[in-house]
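Multiple structures follow.
Just so you know, all these numbers are worked out from the coordinates, no wet-lab data involved. Only a predicted model underlies this, so the values are computations on that prediction, with no experimental measurement involved. Cβ atoms are built from the backbone, for glycine too; each structure is taken alone.
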Structure P
Amino acid sequence: MQKKAFTLIELLIVIVIMGVIYTLAINNFDKLNDKTKTLSLSNLKEYLKSFPYQTKIELICTHRCLKCSVFVDNNKTKDIDKFLDSDIQKYKYDFDNGYIKIENDTFFNKKNVEQDVCFSYSLNKNRVGEQVLVEYKNRFYDFSDDLKGIKIYNSLEEATKAKEKLIEEVKP
C-alpha cells in the first residue's frame, strides 16, 4: 500500500528545519545592513566602496570626531556616531621632507555654516582614495596603496622607512 500523506512528525521536522534556516538568514541580513558595527580605520576604504556612487564619496567627521557622516556625491547619506575621537592626525608624503602634517578640509553644512572638521577621507570616481597616513591612538594607518589595502605601523619612523623602501624598489 502506498502512502498518500505526510505524517505529523515529518511535517514538524520540515517546520523546524525551515525555522533554523530562516533564523540564520535573518541574522546574516542584519549583519549586512548594519555596516557601522565593524567600521574602523582598517576597513574604512572597503566600507566606503560598499556604497554606490558616481563621482565622489567622503567621510567627514565633525564635533571633535564624535559625529561622522558619509556623503555620496555631495549628499549626506549616513550618520555614524562614536567612530573616532579627537586624537587623529593626517600626513601626506613629500619626497624631499618625508611625512608632513596636513590640515583638514573646510566643510560647510546645509545652512552654509563652517564646521570644525577633525577628520575626512574620500574616494574619487575611480574608487581611488586619498594617499595619506593617518595617526590614531599611537598607530599609523597607511592609505597609500590601493592594491594591497591599508598597512598599519607602530611609529612614524616605521612608516617612513617603509615608504622610502618602496620608493627605492620602484626607482629605475
Structure Q
Amino acid sequence: MNFTTFAIVEEKLKQILENSKANEKENAAFIKRLKKQSKRDIDQSFHKEHDAIFQKIDCLDCGNCCSTTSPIFTQQDIKRLSKLFKMKPAQFIAEYLRVDLDDDYVLKSTPCPFLLEDNKCFVYDVRPQACSEYPHTNRKNMYQILDLTQKNTLVCPAVGHIVEHLRNIAPKKKYP
C-alpha cells in the first residue's frame, strides 16, 4: 500500500471512530434494545457483519486497540510470553504488567510495548488470548458482552461500523 492510499484508509478509519463517539448515546440505546432479542439472532447479526467488515478492514491499517488499550493477561498468557522472552513469569509481570481495579493483569502503559511501527505485533504467535479474540464480534453468546462491544465502538473502527450498520438497518419495531 502506498502512502496516499494508507493516508486515505487511515482517515476513513478515524472518521468511523469519530462517528461512533458522536453517536455514543444512540449506540448505547440500541445495545440496550438489542439485549431483548434472542441470543441466536444477536449472534447471527454480529457474525454476518463481522465477516463483511473484515473483508474490507485490515487491522494493520489501524492498530488503535494496541495503541490505546490493554488486554487482560491470563496466567497462561504470562507463561507463554515469559517463555518467549526467556524470563520467569514474575520478571515478566514486574517489567510489563500491573494489576488493575478488577485485579486483572494489564499492561503498565500504552501503546503496547510489543506493537511495532507497522502495527504488527512482535509477539503475535503467542499474544494474549484477549488480543487473539479481539474485537470479539464473532464469538458465540454475543449477548454476554454487548456492554463491552459498546465500549469497543470507541476503540475499534470495525466494531463502530458493525454497531452503526446494525443500528441503521434494524427495523424499529423489531427492537422495542
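Here helix-only ellipticity at 222 nm (-39500 (n - 2.57) for each DSSP H run of 4 or more, over all residues; to 500) has been calculated and equals -16000, so which of P, Q was it run on? The structure behind it is Q.
Look at relative contact order in percent (Cα under 8 Å, 6 or more apart) for each of P, Q: the largest one is in Q.
Of structures P, Q, which gives 19, 17, 11 when semi-axes √(5λ) of the Cα gyration tensor in Å, for residues 40-95 alone is computed from the coordinates? Let's see the in-between values first.
On the way: P: 19, 17, 11; Q: 33, 15, 10.
Traced to structure P.
Please state which of the structures P, Q yields 5.5 when distance in nm of label points 7 Å out along Cα→Cβ at positions 16 and 64 is computed from it. It was calculated from structure P. For which of the structures P, Q does the calculation of distance in nm of label points 7 Å out along Cα→Cβ at positions 88 and 120 return 1.3? The structure behind it is P. Can you spot which of P, Q the value 0.85 was calculated from, given it is FRET efficiency 1/(1 + (r/R0)^6) of positions 24 and 56 (r between Cβ atoms, R0 = 30 Å, to 0.05)? Answer by label: Q.
When mean projected area of the Cα convex hull in nm² is compared over structures P, Q, which one is greatest?
Values: P: 18.1; Q: 11.1.
Structure P gives the largest value of mean projected area of the Cα convex hull in nm² among P, Q.
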